[in-house]
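The data blocks that follow each hold one structure.
Each value in this text was obtained by applying a stated rule to the coordinates, not by laboratory testing. Just so we're clear, the structure is a prediction, and the values are computed from it rather than from any experiment. Cβ atoms are built from the backbone, for glycine too; each structure is taken alone.
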Structure I
Amino acid sequence: MQSTHPIPGDPWPHDMILAIEDDPHEAIEMLWVREAFALEVAGDVPPPLIDTPAPAARTLGETERARWQSAWPALWARVVAHAGRPTDSPAMDRLMRQDLPPEERAALLAEVTGPSWREEFGDSVFDDPSFHDARDRASDARRSARPHSFADIPERRDVEALVPAWRQGLVRIVVIPCRGAYARSLGATGLLVTPGVRADSSAYRVALTSFAPTAAS
């Protein structure tokens, strides 16, 4: 969504670039963990997933459950903060270099991908039928929800509210598959919303207007 020159009559600024992340892997993995293991987490956390996953096959002991529940909110805040940042193109370019030393590649990859549940607790938790089933259903739901025409794109529909937010620094909108109306600013450049907010023009305009950039954590 960018052109080299202004287009007469088009309310979309010719130099405005916006990224829509509707499949934030690390965030979605954390949401699955929360619900598949029935974690009770406190704080400013999003609503339940639209599509409730089946319970995980693994059973948590009391100590492990307490540790996961305690760690979840702070790790969630870090994960979505990273999701709201612009793509680090220079770092991505460096990762493509064939002569990059293994140690530097590993550190750079961790910087690009950001924090995750896997980084803190390992990969094995996601070797679960519930997770694979949830991912497949979520992929199907995203495909069916994609706009059928250019005019139906929510950002085109609500461009009048989007432009002021972009002028304040908004360049990335992160969509998490949770229920109801939930929207939060993510640092200096991101906005977190649910599909329900993005699909509803009135709610989306309110969310865009509420964007309040803060210093990146």
Structure II
Amino acid sequence: MFKNKFFVVFLFLAVLAVVFYSLSGSQAEELTAEQKSAYINGIVSVRKDKDTFLKTNKESPIEDKASFKGLKYFDIDPAYKVLAKLDVLTSGQTIKIAMTGGETEEYEAYANISFEVAGKKCALKLFKTPEGNLFLPFRDLTTNKETYGSGRYLDLSIDAIKDQHIDVDFNLAYQPYCTYNHTFTCPVPPAENFLNVAIKAGERL
């Protein structure tokens, strides 16, 4: 499904962050000052680990590692961690998704999710990987302006689903390897995964 190993790497980072943001309960307005601090510190820790990986790991897409100073991000905002409702689809449904290299690949459509963010009701299609994890590609009003033109991604754990709901944390949204290195080929979010709202959270250009 993927022509590089970025998914495995960033899934690990996303799971690491769960240790911190699971402390928050569910919604941003319910956080105490202590919980909000723990949440923000957890996201900061994930970002630092990712920068270290990109600067030092041989599988990093960064070509000029010596001058790499770290990725750019929007400010961390707990309001961009939302609780989404899942409508699980019939098993085995696949959708052809365009790749940045011009070809297409088939992805298993797992569920439609609905949620509210920045005061707007939104919906996205969630995909399942061969490894059994969940992959959420999306574009929004920051795309091709403040964020990568082919969209951004989120990696979720299928084990995080509770009562047909799952936390979606856009503070963990990341840009694919093809943002930093043209030799990589990455999936482009399908048309239905466009959000008519500016998601000012996660990685930026």
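For this structure, a couple of remarks:
- Structure from which 2.9 was derived, distance in nm of label points 7 Å out along Cα→Cβ at positions 35 and 51, options I, II: II
- Among candidates I, II, the computation of helix-only ellipticity at 222 nm (-39500 (n - 2.57) for each DSSP H run of 4 or more, over all residues; to 500) that gave -14000 used structure I.
- Source structure (of I, II) for mean projected area of the Cα convex hull in nm², computed value 14.1: I
- Between structures I, II, the calculation of distance in nm of label points 7 Å out along Cα→Cβ at positions 171 and 187 yields its largest number for II.
- Across the set I, II, mean count of other Cβ atoms within 10 Å over residues 75-82 reaches its highest value in structure I.
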